[in-house]
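No value in this document is a laboratory result; all are computed from the given coordinates. The shown structure was predicted, so the numbers you read here are calculated from the model rather than taken from an experiment. Cβ atoms are built from the backbone, for glycine too; each structure is taken alone.
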Structure P
Amino acid sequence: MIRISLFLFSIVLQYSMLSVTAKAGESSTFDSEKRPEKWAVNFGHWEPEDGVLVCRQMKVDNHAAASRWQIPMTDGTINCRFQFQGANFFHIGFDPAKGTLDKKGHLYSLVITPDSASIKKHKDKADPQSKDQTMATVKFAEPLTGWHTVNLKAEGNTVVVNIDNQQQLTATEPTFGVKKPAVVFRVGGGDLLLDDVQVEVNKP
């Protein structure tokens, strides 16, 4: 009887551990003076200030502000709040993990401007004939002001985006379901405020 109980306990424990592994998440409200762990800056200014992350393109870079929160995933969900303060675009996107695709460059991005949002499949930089492709788009009734929310869910080859729980975009593409080493954020043209970023990994 004791052996059976221990065996059942072992199964329950293993199942619980698998459940935790299958759905891991990280979040940040930028209340500290430092960026979250594993948040790498490639270009621009990404610094916490007054409880939010100030994201700013720098002229000296001659490149959009770009950073990567290094949380690997295949399937997952990203939530955040953002506010345009001079920026003219905000990207949340992904690169393919090394060796997963015969492609050079980014995979896809959610592209938000004050007037519209779209899901863009990025070109293969190794192919001169390759071009970016807009997979889905929506125009806002009025230009975005104040704080807004984004929910991006990547599941298999499909990505679904909700903005302010109203605007929905969906795109499906065979290459979208590969493993991704990080969540890529980009900002261009000025400042953008970012807060309450949550990344939940549903499939590592």
Structure Q
Amino acid sequence: MSAPTTPPDRPRLPWDPPEHFEKRVPDGDNRERLVCGRCEFIHYQNPKVVAGAVCTWEDKILLAKRAIEPRKGFWTLPAGYMELGETTEQAAQREALEEACATIEIDRLLAMYSVARIGQVQIMYRAKLVTPDIACGVESEEVALVDWADIPWDQLAFPTVVWALAHFHESRDKADFSTYSNPTGDLARMWPPRKPAGV
């Protein structure tokens, strides 16, 4: 059992556990957790849920250039962490509004990706813009409605953006399809980002 410590080169941060929490395997569990040494409260640390959408207006795709780290200056789809009290659909709509001042209507679920290395589950929808009116939100340097042929593949921010665009392309003329998940083969290894073969 070990008490979590703050690295000596920085002050304590708001999300650091209190000093009376310790790392140990609670009774009946099978992995190390943060446990309060006073009352035995277990602080579970779980993956975060990200919601977003591939949004279109007359066959053009909404992209936003990130104004924040990570991957500042690279293009992405509107997406972000869910807030308490909202559905995944509401989160995707809010993120489009926050990042691109875009009002969208959700069409259907496109994909769910597990990104275990960073503790995320990413849920992506297909959506349509209600109007073509878009503008930069506080997290975006630039926003654009881009033709498929003009997607800047080598300037995309994250592997899941490449996956979502490839899966959107595969499903764009289908009213019904199975929800996509983590790809295999070449698409799974699409990093650095580039246009997938056959897309």
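Across the set P, Q, relative contact order in percent (Cα under 8 Å, 6 or more apart) reaches its highest value in structure P. Looking at structures P, Q, which one was distance in nm of label points 7 Å out along Cα→Cβ at positions 69 and 101 calculated from, given that it came out as 2.8? Computed on structure Q. Volume of the Cα convex hull per residue in Å³, for residues 45-132 alone was computed and gave 103; which structure, P, Q, did it come from? For volume of the Cα convex hull per residue in Å³, for residues 45-132 alone, the value 103 is produced by structure Q.
With respect to volume of the Cα convex hull per residue in Å³, the largest value across structures P, Q is given by Q. Calculated for structures P, Q, mean count of other Cβ atoms within 10 Å over residues 53-60 is largest in Q.
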